[in-house]
Structures are given as structure tokens and as C-alpha cells.
Structure 1
Amino acid sequence: MNTDALLSFFERDLNKLITEIELYKNEEAIWRVEKNIANSAGNLVLHIVGNLHTFIGKEIGKTGYVRNRELEFTRKNVSRQELIDGIKDTIKMVKNSLASITNEDLKKEYPVMKFSKIESTEYLLVHLTTHLTYHLGQINYHRRLMNQ
């Protein structure tokens, strides 16, 4: 895997995330939870943005980002436009943070232990792409349920 491939996955799926949020017929539905659905699409967007700004922006891009993970799941009724702006900002941050990463850098240890053992930067970035895709699928399903 190289940084160009990783960046293309992040950019593709973050743009799909924007599309999903735009496709909600009713903005309030972005925040709705029903039955056994634990998280709204809005909270999942806040979580994705917080996660990427933490593990890519803060640690790789040295942005100084300070995460409030709890708020990602408790904050409510952020406007659709603010969510989309946050995703667009995340795309820029990922591009800027990964712009200077070499293939050799990918093989180096990631600076923070996220898993049970130290992993490479490449491993963490691949994990972050799959984490994004997992939540993107949840949001897609949520939107289809809530748009009925």
C-alpha cells in the first residue's frame, strides 16, 4: 500500500459520506435513532471526523487537534451544512497530513499505541480506512431506513 492509494480511499469514502448526508430528505432524520439503532448518522459523522483528526491530523499532520470523543456521541442537532463542512475540512486535513508521508514512513511505527501492540503507520492508516467504510455503511443503512 502507498500513500496515494490510501489517500484515494479516504477521499473517495469521505466524499461518499457527504453524498449520504445530502441524500437525507429531512435534516432532522440525520439525528433520529429508533428501536435498536444506537447512533444517529450525525453522531457517526462527528465520530468519523474526530477519529481521523485525532489519528491522522494530530499524530501525523501535527495539527494540534484535541479530541472530545464523548461529545462525538452526545452532541445533537448539528446542521447538515456544518456536518458537510466538517467532512470537507477532514478531506483537506487528510490530504495535507499525508502529503509528506513516504512509503518508508509507512513502515515506521505509528507514534501512539492504539492496539494491543505497536503497529506501523501503514497498518493504522489501513485500519482507519476500514473504520471509515464500516461507519459509512451504517450511515447508508440508517439513511435508507429513515427516508421512508
Structure 2
Amino acid sequence: MSDRGVIDRFVAYLRDHNLPVTAQRLAIAEVVLGSDRHLSAEEIAQAVAARGTAVGTATVYRAIDTLLESGLVVERDFGEGFRRFEPARDIPHHEHLVCTQCGRVEEFRDERLERMTTIVAESRGFARQRHRLVIHGICGSCQRGAGGAARIRGDA
């Protein structure tokens, strides 16, 4: 679905739930729903401000909550002390690699892992419903020394 189509779905959700369609909500939705990254609330606020729309922190969090309730956005917690958000795309279940130096998040899918989680669960008498795997490590860029900027920003 195009970015415009998903924004239209968000507008329809707002109207269906008698919520105001504001410029701030739409700007926040455009940033989150148009992103291919896992954004923090702070990154969302910065991106919205860079587009020329002033938003407060409370407004960002309220809009994120509405996006989560609409089912258009998914929340991720990678153990960094804050949440990240990504569009709920029509893609299969996936896992995440998180760089502990620069904060980069990379998605991956591996059918062997999917099979292994089922085998492990069944061997212990569980009927697997879902799982979540986050691998923390140092990305190739940081290993080569290109990730130093993140440490200066304080992300590490």
C-alpha cells in the first residue's frame, strides 16, 4: 500500500473514532508510516520539526498511541530504555539485530529459526503461538570504525 493509502486509512480511523484530524497528527503519521526504520518518539519529534511542524512531546506520544490503537504501527522494545515504532507492514514475522554502539536496527527473517522455535516449544510440551528474538551486537559499520558518531550523540 502506498504511503498516501496508509495515511488515508489513518484519517478514516480518526474519523470513525470521532478524533480530530489535526496537522500535527498527520505530520507524525506521515513520518512514522513513511519510515523504513524503527523510530523513537524523539526521532519522530525531530523529523516532524524538520518538516516545519511544531509538536510537543505529549502530542507525539498521544499520536503514537492512536497509531498503535489503529493497528497501523507496531511498538518494539529492544531493551534500550525507550520504545521504537515501525509501520505495521504486510510482511511476515521477522526478527531484529540491534547495534549496541550506533543503535541501528536491522530486520531479518530465517525459516530455519522459525522451524527451530517450533521444535523447541513442542519438545517441551508447548504449542508455539509467537516468539520474539532480538540479537544485540556491533554492526559491520561500527566494527570498521564508522559508528563513532553515535557515541558522541549518546546513543550507545
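Structure above, values below:
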read-out	value
Entry that produces 2, 8, 15, 17, 17, 15, 12, 8, 5, 2, 0 once P(r) over Cα pairs in 5 Å bins from 0, in percent is calculated, selected from 1, 2	2
When relative contact order in percent (Cα under 8 Å, 6 or more apart) is computed for each of 1, 2, the largest belongs to	1
Winner on FRET efficiency 1/(1 + (r/R0)^6) of positions 46 and 110 (r between Cβ atoms, R0 = 35 Å, to 0.05) once structures 1, 2 are ranked, highest first	1
helix-only ellipticity at 222 nm (-39500 (n - 2.57) for each DSSP H run of 4 or more, over all residues; to 500) derived as -19500 - corresponding label from 1, 2	1
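FYI, it's all coordinate maths here, none of it is from the lab. A quick note: this is a predicted structure, and the numbers were derived from the prediction, not measured. Cβ atoms are built from the backbone, for glycine too; each structure is taken alone.
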